[in-house]
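Several structures are given next for inspection.
Read-outs throughout are calculated quantities, based only on the coordinates presented, and are distinct from any laboratory measurement. On a predicted model such as this, the values are computed, not experimentally measured, just so you know. Cβ atoms are built from the backbone, for glycine too; each structure is taken alone.
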Structure 1
Amino acid sequence: MPPPLALFLTIAFAVFLFRRDFRESRNVTAALWIPLVWLLLIGSRPLSQWLSIFGLPMGPASTEEGTPIDAFVYLILIALGVYVLNRRRINLAEVFRDNGWLIAFLLYCFLATLWSDIPFTAFKRWIKVLGHPVMVLVVFTEPNPVEALKRLMQRSAYILVPFSICVIKYFDSIGRHYDEWTGIASNRGLNYNKNGLGAVCMVLGYFFFWRLLQVWRQKRSKSRRNELFLLGGFLFMIAYLLRKAHSMTPTLSLLIGITVMLAVGLQFVQKRTIGVYIAMAAVTLIVAELGFGIFEWVVALTGHEQTIEGRENLWGELLAFHTNPIFGVGFESFWSGDRLQQLWAAHLWHPTEAHNGYLETYLNLGWAGLLMLGGLLLGTYRKIRLELLKNFEWGRFRLGFLIGVIAHNWTEATFKGLNVMWLMFYIIALDYGTIGSTPTEEVSPPVDSEEEKELAYAAE
């Protein structure tokens, strides 16, 4: 097929999906375009890169500073989000009350900009990260937040998924990357690398599978059939992109998240003791690793031995750097200055992250930051545990993704910066308004009387 024809058909397909989506949208305002543009940018490439592709170069980008046009766009989106929240009279007291660990983590990150060796750059990066909770709150303050979240994820998929397939197959210079030294090609779609494409596929694949479970239980109808075709088609395309990206970590994390989502829905699983099941699973994995080396077996099965070996070597080098073990080098400041030059001189592939979210946090924020991150993860789990009793469907979505993102950060660093995994984490970690109590389209599984008693006790 000629590339122009392929592009025309992809555009026509996206237009069809958006028209269908607009006709079916209920109680969704135009403000949803703000988080949608945010998601499309962090799920693909910065605006400056797209302008360069289309013949409008914005000048060289600095590793530390980026480009002024990108900073301006992100700032405008954040400002628009804050304006919307102000018009909607958001209750900041409620945000602080219901999200203590999240607020504490963000405040600690702000303090960590003060001891950074690039304090102004670190502060600007912190402002960008604030864009994630701002966008989430825009979604959660919509008239129907559940519907808004559904439309946000689906509309982003209408662009990121089919156009990634199109550029991989027909526009090689955009959709593929060739290693500067080895010449080996990797598929990246609309994203800037294959791991970024894999992360997008994990987030969207997880969401579409959750939607599939909900739609499957609806009464038979034409609309149900059409929705199942749509969801099934996108899951097929996402699986195709994951295969093309050949990115092991997002694929395994997606499978882990889906497994948790399905397992928690089994009838014999008691929702009030979900922590016991998680502890048992963790102990089983530890025993399997110590006794049988299951991690090495999985790596060998997927053919990524060389990749993991390279990351393990990098981890050793990073730990050898003299950083402040208590407070780190400052918020998102490790990959800068002499440290960055030294690492780039030692590695032809020029790493810009630790490829481990926990090590990345330690380098930037120290043990204090790791404890804050651990508290945030634990606090998120405690909220999810109660959510399973109040609104099972939303609770299972949050739990599965929490476990998936914890696993994902073992070999990737996504507890930072502008990436879709970190944005989705804020979606499951932040409580506000009615998204946690708004019923989904399906009836949640009934809970027994003991669960109801526990929920009533927790609410007192």
Structure 2
Amino acid sequence: MTGSMPAPTSPTTYLRSLRPWDAALIVVGGIIGGGIFLNPGIAAQRTESGLALLLLWAGAGVLTLIGALCYAELGARRPHAGGTYVYLREAFGPLAGFLFGWTMLLVIYSGSSAAVATIFASYAAAAFGLPPAMALPLTVGALVFVGGINLFGIRLGAQIQNLFALLKLLAVAVLVVCGLFLAGAGHGQVLAVDPARSGVGFIGAALPVLFAYSGFTYLNNLAGEVRDPQRTLPRALTLGMLLVIVAYVLVNVAYLAVLGHDGLAASHAPAADVMQQVFGPLGARLIALGVAISTLGFCNITLVAGARVLQVMGEDGLFFRAVARLHPRYRTPNTALLLLSGWAIVLALSGSYGQLLDYATFGDWLACAIGVATLFWYRRRDGATASFQVPGYPWLPLLFVGTVAWVVVMTMRDNPRNAGIGALIMAAGVPVYAVWRRLFSRAHP
């Protein structure tokens, strides 16, 4: 039966040690990476005014908050490790779960980690004045570091993640203060219309903004390690999302106050440009250090969350059973973590991870939409019995699914080559699943 829960094969279980504040900072750390420091310039190129840009960032934040509330109910219904994989497997069958796990392993989690580790390396090199030749060793070193610290228990990993999240929020706060109060001579141009951008489309601007908001689902992957998850998950997802929305909107106001809409559209590194105006080269180095810390924290939570998906897949017989084992002392899926970290390093060394990430970027939000769609299946089967229920059901989940579906369709129309290759990567999992079930996997009822 599709909705049956397979019995775990490992006698060792996850340790519920994540507190509400830990969980909220995981949400912040899973969303804020390098996007807010880079993508506002791209979004400005595709909007016609500062007002339109701010409304876009606020609107995308509200949309993401709706998705987070839906995931809060899903987490309250299934407070176990695995997140989206578990929801898809239960609602749509093991093939759907396998395809998510396949794409997650191949490009989404591993490719995101590799790509963002490369961003970390470039900014760390800039912050400390290192030569370009150090970029690749720094990339690999970052992945080894964040993978290694999480081998020794979720408590240590959470403490490091909390530090990363607080430091990146500090970097955001410094950027906002500098933009609004120290260099904000252009406050009057925040909402101004940019004549050079009249008639630009909306969908092109939506994509980089939505990309910057992705990652809110990672906490659900770790639900098996959250204390009192039925209460903690909804509170942490809501608080974390509200912190991110406020931070993102204020940062964009700071960019517009200093650079104006036309200057922001012309900037390839708006955070560095703002800090350069305030403190000169020292400011550029300071924000480079902030971006490096932010991206390192993102890599940390991506690998940790992805490893939990692989571990649950191993329990279900949909991946190597060795990855299902938890360390008897640290209660961590060390085999899965080493595998995912190793594959991310391979992608970084190959140089092909960037293309793979571009091909499958739309698949990340597509998976979020399908994950939210499972809420209708749970409601129909179990009724409104969860300890937390998304407000405005069914309209808010429908709004989220419909909006994301529209963005995905428009992306496929505007960039059919990359979207098509991304779809082929996911579709390639179908024959792999068939072979796997025949040769390796234990039978599912």
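Taking relative contact order in percent (Cα under 8 Å, 6 or more apart) as the criterion, the top structure among 1, 2 is 2, with the largest value.
Each of 1, 2 could give FRET efficiency 1/(1 + (r/R0)^6) of positions 345 and 425 (r between Cβ atoms, R0 = 30 Å, to 0.05), but the derived value 0.95 comes from 2.
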